[in-house]
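Student: Multiple structures follow.
Laboratory data are not the source of any read-out in this text; all were calculated from the coordinates shown. If you're wondering where the values come from, they're calculated on a predicted model, not measured in any experiment. Cβ atoms are built from the backbone, for glycine too; each structure is taken alone.
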Structure I
């Protein structure tokens, strides 16, 4: 599991990180003492399976505000709230739209932490993550759809641009479009873009959350924009 821990208390941040390091289901841990830095990581394409989010930050925004913003950007990520002020927040946690999975009190009990993360692991194993399967040198390669930024067609090959790099396979774009799902749109004869990764539209392209630009043909610009806003409107 990829886990993010968000807390403005350095001691608590280090304590929870140390607890997570003892759990077998945890692969990587990312810590944040600033909510803007955490949301920037999401906006830049980083994805987490679960986020341990402190609620009280001593600022105008709370961890619940950050969780609501996370839900807009990455609705599949699970949130586990962590707080030392149960009496202040226990009745507010359901007022903000978030993919809420758990609620822990400080100091965090490691047995309850493990149980909450195991619940997330178990729920993920009930379904298969949608993926694009290609063949490289005769061997199948499975690429989770959520990790794809865009796909570029060049002759008889496709270049699948992902958070981990580019996967090239001998295949035609027309043959794989049906496996991509509603979140993808062909914005150009040679490009299909993941609409979940679009940050904004330019004059003749789209800027993605990872900073890359994907061309949008003049003939498909209006329909691509309409498809994007229609799709995103269905997500909230």
Structure II
């Protein structure tokens, strides 16, 4: 790539990452976090029906987030293949699996609306049954999200390793992103093994993840990558 090309690639990747993070924050915190009442199916379903547009916006945000992820994946491969093609290919694989799983999981977000505001076939079920099943789907969404984050955690570790071995991005970013990946893995696995403990301390595991990802986003957008160093490392990679 030309010098302007690699800088543009990094900044576009950072912009897409920012869109991805904003959409994820909206869907998880301002939609599901606001409308879902833990342990209360009736209140949760009442909130969904009372704020349908808000609830649907969470689904749209998830879809936009996944589209942005595909763009990030392609651009990251273009950038980090200069470091290692095999590690970059593994990074692409894990990121695509994360996108695929979460895209399917997104169906469990919109499904409660189909149950609660559906057609005549829904009348076969009582209101408490519909509320209970809708709440179950939201719990399933949470579990599916945790499964997807296992693959995303591995992806973050790979990205961190690639940044660490790159000569065109600072090593502290690589260490931070790799540590974020470990935190994602620990958080998801602890949620499966000890849910009560994860609910209490999970926020402290996710905090360094947010800090690392936003640090990478800001660096890519504001600084980008060193084009000369990238070009030199890419040439060395092609000779191997």
Structure III
């Protein structure tokens, strides 16, 4: 019960990874505010939460813009003292060399993989500084530091997300606020299995294992860690 009585925001909380992060926090006593764009997905998360659903809230918002991110953080702070924000919002596109990629691919990847973290940090940092503590965790990708052919725009956007985290961590160093990133390799999700049915899944990482890394970074055990980009 490391997070008993604390409020955690999980942006993208109804997605494959965000769902596991939200459920893991609930299992350790937190009040979780899941943020998503489709309210229809909230019922499935609540059902999976079981008796802990009394500590689960849902905010319908697009955190890819400032208004949506601020709305989500205001709703979360109404539930109690904010401890952490986890950004599990993102998207992938690729599979073609850069000369065959569409002109709008890079802006789309930046909008999906950089803007949400930027706006969530802008909305969360004042609350963290006011309370003298807080943790922000960005879910980036191992592609940020070890890109593969055919995903230049995606890799660039994830590298930008990591750079954002490292920069803000330095801005806040010594003020009780920690900002870190987790870099999963390909995750073993239903969507990835459908997209890559012939792939070797032996090196894929489970969302549950990534969630454990996230919980560690938000816990008191990780108070000495800020400005880290941790492969999973």
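Student: For which of the structures I, II, III does the calculation of helix-only ellipticity at 222 nm (-39500 (n - 2.57) for each DSSP H run of 4 or more, over all residues; to 500) return -8500?
Tutor: I
Student: Of structures I, II, III, which gives 25 when relative contact order in percent (Cα under 8 Å, 6 or more apart) is computed from the coordinates?
Tutor: That value comes from structure II.
Student: Given structures I, II, III, which gives the highest value for FRET efficiency 1/(1 + (r/R0)^6) of positions 48 and 160 (r between Cβ atoms, R0 = 30 Å, to 0.05)?
Tutor: On the way: I: 0.85; II: 0.20; III: 0.40.
Evaluating FRET efficiency 1/(1 + (r/R0)^6) of positions 48 and 160 (r between Cβ atoms, R0 = 30 Å, to 0.05) on every structure, the highest lands on I.
Student: Moving to a separate point now. Can you tell which of I, II, III yields 3.9 when distance in nm of label points 7 Å out along Cα→Cβ at positions 8 and 96 is derived from it?
Tutor: Comparing all candidates, it corresponds to III.
Student: Taking 0.95 as the value of Rg/Rh (Cα atoms, Kirkwood Rh) derived from one of the structures shown (I, II, III), identify that structure.
Tutor: Comparing all candidates, it corresponds to III.
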